[in-house]
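Heads up, there are several structures right after this.
Nothing in this text is a laboratory measurement; each read-out follows from the coordinates by a stated rule. These numbers come from a predicted model, not from an experiment. Cβ atoms are built from the backbone, for glycine too; each structure is taken alone.
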Structure P
């Protein structure tokens, strides 16, 4: 998969559900914690998620490099590797 933008770490918690079903552009790592690759700016992604999910808590942070992790949801590491960076 070709590089399509910036890699972001996203945390979302809603009033209805502490761990909402993620939009299709978010890759689950753990309940409420996601990775996203987007050509949007951090602000654009933040506001799009804020409008769509109406969260109680929301964090969107750009990552300079692929994160290192252990014990996250199946498929997350494969998704990172398929990005081809």
Structure Q
């Protein structure tokens, strides 16, 4: 007639909490990646907008679309330079 908690039950709860933590972590990681990707795309679009604003004096225009925004967002200034070079070559 013991009122104590069995060690197996404590271990089962601890394992369940650990498993719940791991599953939660795996579900949060893709959300963080998507948010970072979206943030970088917005920053890249703003960089391209500033480039187009400055390029309007030189009659230079780069299209702002999701692909160019993500390239500029991922690579930063080298990405913008890459897009300008590709725009000039193509």
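Computing relative contact order in percent (Cα under 8 Å, 6 or more apart) across structures P, Q gives 26 for structure Q. Tell me which of P, Q gives 16, 28, 15, 12, 10, 9, 7, 3, 1 when you compute P(r) over Cα pairs in 10 Å bins from 0, in percent. Answer for the origin of the read-out: Q.
Here FRET efficiency 1/(1 + (r/R0)^6) of positions 22 and 54 (r between Cβ atoms, R0 = 41 Å, to 0.05) has been calculated and equals 1.00, so which of P, Q was it run on? Computing FRET efficiency 1/(1 + (r/R0)^6) of positions 22 and 54 (r between Cβ atoms, R0 = 41 Å, to 0.05) on every structure in P, Q gives 1.00 only for P. A value of -28000 for helix-only ellipticity at 222 nm (-39500 (n - 2.57) for each DSSP H run of 4 or more, over all residues; to 500), calculated from one of P, Q, originates in structure Q.
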